[in-house]
Structure P
Amino acid sequence: MQTLFIEARSSQDLIPAIRANLSTLKKFKTIGLFTTVQHIGEFEKAKDFLEKNNVKILTGKSKKSVSCQGPCSFYTSQILGCDASAAKNLNVDSYVYIGTGEFHPIAIALETDKSVFKLNPITRRLEQISQQDKRKFLARKAARLDKLNHSKKIGIILSTKPGQYKPKLAEKLNKKFKNSYVFISDMITASDLLNFPDIDCWINTACPRLIEDSWPKTFVNADWI
């Protein structure tokens, strides 16, 4: 089935937020600058503004964009929560993510060993992703994997959404975990999972962003395994 993905772009001007934090940003000689597709349209203006203020900017592009099917990081300096490879191995002093929330900047922090800042273009607040934030995420990940390894019954979620449909991965996991069952669905909600109280742990093969939601049982992303 042919699918058309329509990008949702924001007209939010990024420069006021950068100007409000320019004195802090200028402390770094070289910055890796990244954002999501919503702000790609305004990204070059933001990059040019920083460079005119003597801040060297490095960018990168996803290593998966060539062979990807479905939603992907097609633009330079664009990242997804499931793909921050564009930020990997850049020779910078720090990384700055322009956008809202922590899901994307934490993805950058896990790919690199440099400091990562998130710049909210709406509130104009600049905040650092701390080592504590990173350790908290990794500790939660370890605890969930431990629960997975001690589960009597495991549910493997296979999404039918374009770009998230990974039947080969689900099959591979089903063979790996003998006590597992594959559940196919378009929409995945907590109320749906409540219908299967005997499942001790769920493996998510769909969008890794789902891990941030509240679920009735332990929820593990497939790429953690």
Structure Q
Amino acid sequence: MRVTVAIPVYNEAPTVRALLARVAGADPGPGIEKEICVVDDGSTDGTAQLLRDASREIPMDLVLLPENRGKGSAIREALSRARGDLFLVQDADLEYDPRDYAALLEPFRDPGVSVVYGSRWTRPDSLSIPWNRFGLGTRLLTFLANRLYGSGITDEPVGYKVFRTGLLRSLRLRCQRFEFCPEVTAQLGLRRIRIHEVPIRYHPRGVREGKKIRVRDGVVAVWILLRHRLLRP
């Protein structure tokens, strides 16, 4: 079994080298091979050159997009190139820890498992999600996903999401920015595909540290969840 680790990157010069080293050194578990696909989404802070340099040391499929299209677009680009049986989304900051790969991938040894989300709520030694606007948004989106789709999950907008590649390709993905999470959650819910959860580590950062998601992205996410339930595009 092989996993494609998809890393969408935009202006992450302070963290991307450290992140790539952690990804390269992460153990995906017995019998699982790992490939890395990095998509630079038109970075303007020198990230692209750092990625070129890193690609000489770390085997990866590196894509340098000429302009910023958004995280969702970068993920779809990586999906089009993936050769793995599984597709794991890894943010380029240091909020999520690649040491969790083995735990995230272990459920897929059961052929009946198609999707695994990490959960920042269910690991006792993980830093808790703060009660700020990001934390409140997390709780709201999770509530809506469970209410509208019966998802039965604890952390809808979590960054760590893993899919069987064929399943993810079968979804009608249109996401450009941060709509990827609600779009896949909604479509999985409509198809009644169970989402399994695994506790993960989490180290939150704020806007000053480079967090890019904004309140407007949360509003869009709410609309995506509602639209798929009510209009079924």
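None of the figures in this text is laboratory data; all of them are computed from the coordinates on show. These figures come from a predicted structure and were not determined experimentally. Cβ atoms are built from the backbone, for glycine too; each structure is taken alone.
Look at distance in nm of label points 7 Å out along Cα→Cβ at positions 53 and 77 for each of P, Q: the largest one is in Q. Please state which of the structures P, Q yields -11000 when helix-only ellipticity at 222 nm (-39500 (n - 2.57) for each DSSP H run of 4 or more, over all residues; to 500) is computed from it. Only one of P, Q returns -11000 for helix-only ellipticity at 222 nm (-39500 (n - 2.57) for each DSSP H run of 4 or more, over all residues; to 500), namely Q.
Taking FRET efficiency 1/(1 + (r/R0)^6) of positions 29 and 157 (r between Cβ atoms, R0 = 41 Å, to 0.05) from the coordinates of each of P, Q, which one would give 0.95? Answer for the origin of the read-out: Q.
Here relative contact order in percent (Cα under 8 Å, 6 or more apart) is compared for structures P, Q. The highest value is that of Q. When log10 I(q)/I(0) by the Debye sum over Cα atoms at q = 0.10, 0.14 Å⁻¹ is computed for each of P, Q, the one that comes out at -0.42, -0.87 is Q.
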